[in-house]
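What follows is a set of structures to go through.
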Structure 1
Amino acid sequence: MRFVLIDRIVGVEPGRAIETLKNVSASEDVFDDHFPGFPIFPGALIIEAFDQSAQLLVALSHGFERLGRLERVTAASFRRPVRPGDQLRLHCMRRDSAGERWTMAATAQVDGQTAARATLHLAIEEIGRDPEARARAERLREMHRVLTARPLDAAAFEAGL
């Protein structure tokens, strides 16, 4: 995962659902080209944020010993533009599973309004001894650690605690 497109994990119900946040900043490089004078956060990046959230849910649900691999996206729809300054509230909920597959309903909202929806289809795979899979699991574990960390307490920081 080269770019992390979620900023915070709000809540997790292992095996069932995850809620994350993405703060859309005007300083993001994507706005140089999409679109000059009328910046819109690309739908493909919202789908990527859904996938990253789903990847975290799968890994957390299996103690980082199994990972999800996005196989396809269906029923994607984009209902309102996402602009700089917006905060996306992403929710991925497991709808069903068949063996080594999960189907997840994903929704992104801005100020309580649905901005995007999609259905994600993931294959669930054992890490085993695969070094690439192990490295991916470690990246997800670190991502989880960072995205759930408590904000720095400035008074404690100044006091050297």
Structure 2
Amino acid sequence: MKKRTIISIQEYQPKFDFEEAEHAPQFAVPEYQRQLLGPRMAAGAADFLIVAAIYVIFLVTTYLEMPENFMPDRRILGVYGLCYFSLVTIYLFLFMLSASQTPGMKYRGLTVVTVEGAPLDPRRACLRGLGYFISILPLLLGFLWMLIDPEHLTWADKVSGTYVKKN
């Protein structure tokens, strides 16, 4: 006679806390984050334009200093593009570190908070800065990710464990 093995599901099945969503802050709910897609994209566009305006001053200055017959090739244009995106990363990181919001976010009434609703501490701001860097590298895919993510979060949100909240 064969011996049967009985496995108790109670030992292996985790208990789900279905009331956890009731205790989550309002800004952590995907529907709330979905409502912020438009304001977040408008704030991001404003920030990219602010950095672009500053960068144009740099470009004009360097262009005026170039020799007369100088024609930049793709390699030099690539370096200029990389410098622009590096400047964007630094801009975003410094504003997150100092104020938990960029000028574009301030204009749209948005701020970045922890899951507890507190402003960013230096550690989370650094993690968010890393998130910005990895979001920018693949042609801004990390920012566009919020359009297809079920929670409507960017890679920077996910890396740092932060949320955007309407003031």
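As an exercise: Kirkwood radius over Cα pairs in Å, calculated from one structure in 1, 2, equals 18.5. Which structure is it?
Going label by label, the one that fits is 2.
If helix-only ellipticity at 222 nm (-39500 (n - 2.57) for each DSSP H run of 4 or more, over all residues; to 500) is calculated from each of 1, 2, which structure is the one that comes out at -8500?
Label of the originating structure: 1.
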Value 1.5, calculated as distance in nm of label points 7 Å out along Cα→Cβ at positions 95 and 111, assigned to which of 1, 2: 2
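All of the numbers you see were taken from the coordinates with simple rules; none came from a lab. All of these numbers come straight from a predicted model, not from anything done at the bench. Cβ atoms are built from the backbone, for glycine too; each structure is taken alone.
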